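Next up: the structures, one after another.
Throughout, read-outs are computed from the coordinates displayed, never taken from laboratory work. Since the model is a prediction, treat every value here as computed from it, not as a measurement. Cβ atoms are built from the backbone, for glycine too; each structure is taken alone.
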Structure I
């Protein structure tokens, strides 16, 4: 097992990605660019965490944790937009939002642990 797979944060990010990839096929009529950006940002958050965990220096790790967190912020903006366009229910929005808030805090903790 790889180190990143042992992280609660990785498991949470993976769960968020699965939610995104399950929700996206049910959305029709939305600008495809929004969907592609959401998929990209979501996957990027997961992959940057995995890559950062494999880096050797604290500075390198922090860089990838920062990239991962930035992708989470992108996801939040996209979820807000998607909700306001009427493609997510209030409940769906809240589930995504709370999940992103949780992983953002966890990523900040990972970043700070490297200092």
Structure II
């Protein structure tokens, strides 16, 4: 389950013990022009989610994993919050071993607004 508030993105994921884990990305803590992302998964797949905050409106956000590229769902709050959240479910990636990963944020005209490598993830 994922939802947004004025403060940021909230993500609740089930744990193997039957309990849940809540993770929060606070939009105010993401530096301008940067991406903050999290991954949560198990052997059946991985959920990639995060926030982009910065100049320009994010129209497309992709997660490149090795030779594959996932198109994410981009969501924003009404009005002009100055940030966008994104998520993608990857049924091919396990949480134990993940190849090189790059997140790229693009404006509607294709301009790259931000890009981040896995080492920063």
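Largest in mean count of other Cβ atoms within 10 Å over residues 49-56 among the labelled structures I, II is structure II. When volume of the Cα convex hull per residue in Å³ is computed across structures I, II, the figure 101 traces back to II.
Taking Cα extents along the principal axes in Å, for residues 41-104 alone from the coordinates of each of I, II, which one would give 44, 16, 13? Label of the source structure: I. Name the one structure among I, II that helix-only ellipticity at 222 nm (-39500 (n - 2.57) for each DSSP H run of 4 or more, over all residues; to 500) of 0 was derived from. Of the structures listed, the value fits II. With relative contact order in percent (Cα under 8 Å, 6 or more apart) derived from the coordinates and found to be 24, which of I, II does the value describe? Source structure for this number: II.
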